[in-house]
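Heads up, there are several structures right after this.
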Structure I
Amino acid sequence: MDLSIGEIVQAVKGRLLRGDPSARARGVSTDSRTVKAGEVFFALKGKRFDGHDFVPQAFASGAVAAVVQKETPAPPGSTLIEVQDTLKALGDLASFWRSSIKAKVVGITGSCGKTTTREMATAVLKHLGWRVVSSPRNYNNLIGLPLSILLATPEDEVLVLEMGMSAPGEIRRLSQIASPDIGMLTNIGPVHLEGFPSGIEGVKEAKAEILEGMREGSLFIYNADDPLVREVSLRFEGEKIGFGKAPDSLVRLCQAEEKGEKMDLEVQTPKGVLRVELNLLGKGALYCALGAIATLIGLGIDLEGIRGGLQSFKAVQGRMCVKSLKGIWVIDDTYNSNPLALKAALEVLSKKAGRRIAVLGDMAELGPWAEQYHREIGRLCGALGLDGLFLLGKWAEVLASEASINGLKGKVVLARDHEELARELKGFLREGDWVLVKGSRTMQMEKVIAYLEGD
């Protein structure tokens with residue numbers, strides 16, 4: 001971002017309390033500890049901290065201006081812009097900047113698979129030499145998405161953005177800010193149910209909000225194998241590309257074969273047949289690849305370019321990332337968990353040679369449906385005949401009970417903490433085992449892998 005203070009005041013519909021409207025700002029920060037010289041500091045008010053308390057520190061670090069929503073002490077000569085709501089102002093500035101640059105915007109939402117799909121599409125574009133801005137880390141909310149847009153320069157060609165949510169209305173706002181040229185819905189599943197009293201139907205309506213901000217003449221990409229996503233796709237009157245196994249998918253999976261740590265795909269596309277080897281495993285990764293292929297075709301990339309970029313792509317850390325630890329194969333899927341993603345990960349584990357062990361933490365944010373979904377996972381673990389089940393969390397006993405009732409003969413361990421879980425696991429493992437480690441972000445299951453690696 002490179003704008004004058006006057007342009008920023010106009011974009012955020014604010015009032016310049018003091019300062020030079022012709023001065024220029026290059027970048028935005030919401031963290032006074034990392035603000036750089038020349039950036040605008042947005043004083044956001046959160047649950048634990050109020051950014052207004054750190055305005056002096058931001059100026060001391062070189063901030064050129066601060067956007068505030070209440071009277072705030074600031075050093076003499078500093079530039080202050082007053083708005084009614086600093087969070088809304090951040091989004092408004094991102095929307096203004098997005099409309100000022102020529103880059104195409106890809107917006108990706110869905111219950112799972114957003115990050116891997118984004119990373120795949122970004123990797124291919126960068127492999128081909130395109131100038132791309134991609135959401136850093138988990139920048140997919142009302143703060144992160146605007147910050148991602150504001151990283152762009154006028155020379156960038158594509159912005160690939162994630163859109164996450166935990167309540168109704170959030171995707172609508174994100175879509176209105178980003179105004180996607182290409183919007184994607186990866187899937188709809190039981191995620192963030194705490195914020196949706198109506199359950200999965202509420203999640204569907206929240207995800208459908210992406211359609212409300214899409215640009216005229218935009219392209220909608222959707223998972224044609226997901227019945228709820230198909231329902232949403234019918235609401236979009238513009239150009240569409242469905243992906244999946246469904247016969248009417250424009251990007252249609254013809255064949256998929258797992259070979260060790262890799263997967264061979266054959267995909268029918270509007271540009272012909274694409275055959276590609278992926279350094280990824282499982283149904284989840286497969287659908288991420290199909291979504292990325294559809295996006296890249298929508299951007300005009302030819303099949304040879306797509307193939308080359310995808311074949312060089314490596315799994316994102318904590319997302320079905322396979323590691324070899326002293327003869328034991330570990331599937332690191334620790335970044336997060338939900339019923340949809342966990343079922344897919346367990347199916348990958350079940351197909352492996354050798355003993356198959358699941359190390360699972362709770363699935364969070366399921367509200368009144370938490371017991372139901374943990375029981376479902378327990379039944380699946382039993383049906384798959386796993387050789388070991390190591391559990392941590394509030395729902396561990398429920399899951400273990402359901403697994404045993406449904407035929408699990410392998411060892412079951414319920415641990416009190418990560419250290420105990422890792423210790424029990426180390427004593428059980430032997431060369432050739434396959435281990436899946438997964439749990440919601442709050443469970444911090446990566447600690448278990450760290451214990452294994454540190455042995």
Structure II
Amino acid sequence: MTKFSQITRIISLYLLGVFFSFSCKSSSDKLDPILAIGLFLSTQVGASGIVQIDNTGTKEWTKLLGVTGQATLSSAIASDSSGNIYTSGNTAGNLDGQTKTGSQDMFVAKYDNNGNKQWVRLLGAASASSLGKGITVDSSGNAYISGYTTGNMDGQTKTGTNDLFVVKYDSSGNKQWTRLLGVTGVNTQALAITSDSSGNIYASGYTEGNLDGQTKTGASDLFVVKYDSNGNKQWTKLVGVTGGGALTRAITSDRSGNLYLTGETNGNLGGQTKTGSQDMFAIKLGGDGNVQWTQLLGGNASATTQGLGITRDLSNNVYITGITTNSLDGQTVTGGKDLFVVKYDTNGNKQWTKLTGITGGHFTEGFAITSDNYGNSYAAGSTTGNLDGQSGSGGKDLVVIKYDTNGSKQWTRLLGVSGSASIIYGIVSDIFGNLYATGETSGNLDGVTKTGGQDAFLIKYK
């Protein structure tokens with residue numbers, strides 16, 4: 001192949017990927033077609049520098065974001081089709097020159113793939129707390145943040161003790177709309193959010209009331225609310241269990257508009273029998289919000305198992321990470337809490353379960369997970385000891401673990417500060433296979449001096 005024809009082929013394939021990106025979107029808020037074309041180019045063109053073949057866990061840079069004397073933490077992360085990174089969380093101070101409104105305000109920050117901050121926005125309610133918990137980015141680079149507030153936010157009047165919110169910003173950081181939804185006298189929190197290829201938005205979490213005219217089943221039910229790109233509510237669904245509770249911690253979507261949820265329940269959710277005190281669940285919903293299947297996974301009668309992060313691969317296999325206090329699915333627990341990863345196919349058939357922990361009562365916790373275009377998955381969270389041959393700092397260290405598609409561990413990375421806590425709450429892979437992790441640290445992480453009592457961080461691995 002001549003150099004000219006090779007370049008022409010690359011440009012044609014790239015444009016084709018951009019065209020189809022408006023109808024195909026992956027679980028980790030990155031675009032499937034571009035990933036697939038990148039994979040093709042990497043095998044056809046060779047060492048072209050267009051894509052990264054495989055992530056080796058090499059740390060490239062670390063960024064901190066904080067306010068003097070105040071706490072700032074980042075709860076969620078997403079990437080767009082250009083490789084920009086968006087994080088969201090909450091701050092108790094005037095972050096990055098933005099004036100806060102409440103006691104705690106939600107923030108959203110945009111970075112390019114070199115870690116250069118593009119903009120930061122705050123949104124809050126007077127004398128109230130507003131916490132950003134989830135973030136997703138659509139094919140046009142619009143960012144949507146979910147969470148909850150205890151006040152009247154952005155001209156919207158709250159209904160309950162706290163209400164869920166969804167806020168849309170364009171790629172330049174201009175706020176487009178804000179929506180609140182709640183139930184009088186009770187809590188409703190949107191802990192996760194995802195989007196589909198048509199620009200629809202799905203917020204999920206839990207409610208203690210009959211949300212949006214839907215009758216709850218248990219003490220608290222998980223919910224999913226669908227909005228179109230203009231913020232018009234399309235439908236609300238509640239799923240619960242009589243006499244118990246259920247809440248969603250994470251949500252993702254596939255290219256057909258199906259939704260996948262994980263979280264925890266203390267009841268026999270979806271007709272499945274729980275085994276522990278609290279079991280993890282995996283649920284698939286169709287595009288109409290109707291449940292396709294439900295799976296529970298738990299330990300013994302006293303065990304707590306929580307699903308805290310979810311992603312899917314290009315074949316619509318689903319990967320969930322979280323925390324368990326007991327042996328799980330034939331895997332023996334090692335520490336006081338172990339990180340787990342479980343893989344299901346798109347029909348809900350369990351493929352494998354893996355546990356990682358440290359003896360002596362140490363805690364190893366999985367809070368987030370992402371996948372790449374090879375079917376590798378990356379679980380992230382924190383640990384309190386020396387894990388997989390990696391030495392801990394003596395405090396609580398952030399951790400990233402890579403698994404291949406068969407569940408074989410490829411590498412483990414730790415990073416921390418002696419006497420401090422550093423925790424990953426969100427992780428995403430971009431269109432080139434780079435990894436970005438976000439969370440909170442109470443120390444000078446990776447040689448970068450913190451500003452506040454607690455700073456948000458962003459780390460890039462390649």
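All of the numbers you see were taken from the coordinates with simple rules; none came from a lab. The shown structure was predicted, so the numbers you read here are calculated from the model rather than taken from an experiment. Cβ atoms are built from the backbone, for glycine too; each structure is taken alone.
At-a-glance table
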item	result
With volume of the Cα convex hull per residue in Å³ derived as 150, matching label from I, II	I
helix-only ellipticity at 222 nm (-39500 (n - 2.57) for each DSSP H run of 4 or more, over all residues; to 500) derived as -10000 - corresponding label from I, II	I
Entry that produces 14 once relative contact order in percent (Cα under 8 Å, 6 or more apart) is calculated, selected from I, II	II
Among I, II, structure where mean count of other Cβ atoms within 10 Å over residues 283-290 as derived comes to 25.1	I
Which entry (I, II) yields the derived value 0.50 for FRET efficiency 1/(1 + (r/R0)^6) of positions 59 and 139 (r between Cβ atoms, R0 = 25 Å, to 0.05)	I
